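Each structure below appears as structure tokens.
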Structure 1
Amino acid sequence: MTDSDERLRAWALLARAALVSPAAVRTSLAAHGPLEAAHRIAADARDSRLGPLTRDTAEQDLHRASRAGARQLTRDDPGWPTALADLDTIGAHAPIALWARGTGQLNLLTERAIAIVGARAATNCGQRIAAHLASGLGDRGWTVLSGGAFGVDAAAHQAALDGNRPTVAVLPAGLHRLFPHGNAYLLAKIEETGLLLSEYPPGVEPARPNFLARNRIVAAMTTAVVVPEAGLRSGTANTVRWANKLHRPVTAVPGPIDSTASRGCHEFIRTGQASLAVDAQDVLDALTR
């Protein structure tokens, strides 16, 4: 086994262990480095969730990744986005590793990235606004980052692709298959020029906690967050809270006063969680406030 292979296996083990005990992994990694930390975690029989089985599971993760055309990105890779470290500074855990499918280089794509997030059950108007914002930001050289979901996410990704701009989708499940299945064609097109990302190893299926955990990565890897449309009870509110904690500017687009689909946007603006935006220039102006 080469040093490179050993390093890859160590990071895969740490990434898997971090799904159940991120604090323990973070502490061991800081104290011992990846190789020794992985050895200690694999040798620890006190925690049934970790121990020797973690090494076998990590091997399976790497095998599944190879079959799916995915690769592992780790904290000591030159292309690792330094902005993810901001999560540690606010008491959240930054991902130990990410899994990627696509041709893009993560640090270059996220150097000038803005997240466009919002309702999955978006109205036609909300989807048009998302596309308009994505097109405007893409024309100005910004990468559109979103979650690959239906509605606002899909409209933003598609508009970026239509403008021949790479886009990044952060998914709440392993990259052994494209999720959601109804967006498989769109996600495959994103993979051709941009990136599909997940902190979950191939083989991990979507689960409710994964959707919320994914939001912290979306907020951390972007310069700003914009919400074209969101209801009052929306997972988008979680992304907005992460962005506020990370001091990423947030903008939201107002809708008709009687539209339940826009009540979340109105609440973000009313409570000062977001400033008002109607186009790409408004979003960029928020970066200098």
Structure 2
Amino acid sequence: MSARTNTPSAGGTWRLGDRTVNRLGFGTMRLTGTAPFHGGVPRDRERSIEVLRRAVELGVNHLDTAAFYFSATRSANELINRALAPYPEDLVITTKVWPGRDPSGAWWWAAPEQLRGQVEENLRQLGRDHLDVVNLRVPPSRRSGSIAEHFGALADLRAAGLVRHLGVSNVTAAQLAEARAVAPVVCVQNPYGIGAPDEDRALLRQCGELGVAFVPFFAIAGSGGEPDPTAGDHGAVHEVARAHDASVAQVRLAWTLHQGPHVLAIPGTGDPDHLAENVAAGSLRLSDDELARLDALRAEGVAGSN
């Protein structure tokens, strides 16, 4: 893909509240280890710092992180701080709260009154006075329940100046509507990829109609942190990749960006070469026929690794 424009801006831009970001951003989870939630081996610290700096040099201005992205010896927020502070003016850092992990790595879920502590933890680690965007990450067990009390607590922190913009993550359409009745929502961060079911596609379209960014996670990587989650992809994905002399991961990213101008991508990697490949995917243009073939995988029940 060396002939293509190798910058995130090739994929276009979108407004997150009052901030403009390139649609191709960067997710930081893998900087802390191959599979930080499952005891993965930490990346080399200096290499992780190099990847973060290189991403910004290439034009990435939207980073996704969380205080609970840490392994035994690595913290995504602290790596960001070490690599990029003082921060570029156009850099938007999005984090998420509600889940938490204690120092041993055990998970816990915050009560509404504990969200301030989680926000302050992100502020300390990142070395900032306010957070650009905070997503309320909904637990799997609460996807059919109300999120109004938790989102209201975040809205109070926004009014207090600790948070600039709010988003929601892992939500249903009903929960998005509930949150929007409490405070403005600038983004929805949900799992999404080739083979996504109709319900997920409907929410993506709804976000476009509302002017809300839709930010898929696990668009490339599997939810279990597999080293090569695209290995079992359907033949059609590989055929499109060969036609463009591209990788399967690049096709997945390009497909993601083709879903609408409001759709952002946050691929993560700890490898400088993979970073360059991901950035180059922003300029990969798929034909209507290729998009139709990939969209048809939904009807076949092929969800890949998403």
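Coordinate-derived values only; no laboratory data. Note that the coordinates shown come from a computational prediction; the quantities given were computed from them, not determined experimentally. Cβ atoms are built from the backbone, for glycine too; each structure is taken alone.
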Taking Rg and Dmax of the Cα atoms in Å from the coordinates of each of 1, 2, which one would give 19.0, 63?
-> 1
Structure with the greatest value (metric FRET efficiency 1/(1 + (r/R0)^6) of positions 81 and 129 (r between Cβ atoms, R0 = 25 Å, to 0.05), set 1, 2) = 2
Matching 17.2 (mean count of other Cβ atoms within 10 Å over residues 193-200, computed) against labels 1, 2 points to structure 2
Using helix-only ellipticity at 222 nm (-39500 (n - 2.57) for each DSSP H run of 4 or more, over all residues; to 500) as the calculated read-out, with -10000 as its value, let me know the right label among 1, 2.
-> 2
When mean projected area of the Cα convex hull in nm², for residues 121-280 alone is computed for each of 1, 2, the largest belongs to = 2
Highest-scoring label, criterion being relative contact order in percent (Cα under 8 Å, 6 or more apart), among 1, 2 = 2
